[in-house]
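Take a look at the structures listed below.
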Structure P
Amino acid sequence: MSESSQVNDESYCKCLQRSIIVTSWTSENPGRRFRSCSEYENGGCDFFSWVDPPMCNRSKQIIPGLLRKSNQLRAQNEALEDAILKMEDENKMLVLENKKLQLKLQEASSKMKDENKMLVLENKRLQLKLQEASSKMKDEKKCWF
């Protein structure tokens, strides 16, 4: 049997299930990976083997703070993404409202133009009538003298 075809003892647990790599987030081993039985939480065996070497004290001090900061940034990012979605929805509503108002404005403008045309015609008609009346009065005044 060649070396590459041999079964790696670390790949299988005591109950012959394929082991999985899990990350520890304890204060003693923050971010340190280990192998565990894939069925551990469902009654599997207690197989355990570290993948990563032990951490130095400095790493143990720094990693929790970095993790907290990362979690804060993730939470802020989620809040910002939610705000963006709300703003996009609000923008869509405002765009629709704007379109409705533009249509109303166009209708009102068209109506005002029509009314203006009618008033211009009425004004011309009244001016002609006034001219006729004025002319008629001049003619009547001529008759009196």
Structure Q
Amino acid sequence: IRFIEFMPFDGNKWNTEKIITLDDILKVAKERFSEENIITLKSKKNGTAKNFRINGFKGEFGVISTVSNPFCDSCNRIRLTANGRIKNCLFSSTETDLLTPLRNGENIAEHIKKGILHKFKIRGGMETNEDFFNEVNFTKNRNMTTIGG
């Protein structure tokens, strides 16, 4: 099973009070199954989840902790939206149009490269927690349904 922290997107009634963090999830698991039975698994290269196993049980669980423990420095993901735009970070409102140049017969390789190279260092350019937790910043961003996630 994989848990994902509540993330701020347009239309999802973002509220920091609703976040259940990686630490919160681990606390519950440790209370229920005891700390020594929660095994931290080696992270996958460029993986988004921190993975765990509980002694005596099959399977594992993971937590994608983009809010409480961002993994921006190892993120290698981009998304292509349904309307032909590259989104190089889920938190960024910046997108690169590929559809227009493609329809104009242009080689889109340079546009893709530009979209990737303009990726912000952390959380779509919101480097401070003050910026990140300001809900006004997320009214400019798409909701997950229109991003493709």
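Looking at relative contact order in percent (Cα under 8 Å, 6 or more apart) over structures P, Q, structure Q comes out largest. Source structure of the calculated read-out (distance in nm of label points 7 Å out along Cα→Cβ at positions 47 and 71, 3.0) within P, Q: P.
Taking distance in nm of label points 7 Å out along Cα→Cβ at positions 15 and 103 as the criterion, the top-ranked structure out of P, Q is P, with the highest value.
A value of 60, 31, 24 for Cα extents along the principal axes in Å, calculated from one of P, Q, originates in structure Q. Looking at structures P, Q, which one was helix-only ellipticity at 222 nm (-39500 (n - 2.57) for each DSSP H run of 4 or more, over all residues; to 500) calculated from, given that it came out as -23500? The value was obtained from structure P.
The numbers here are math on the coordinates, done by the rules we state, and not lab data. Predicted model only: the values in this text are computed from it and were never measured. Cβ atoms are built from the backbone, for glycine too; each structure is taken alone.
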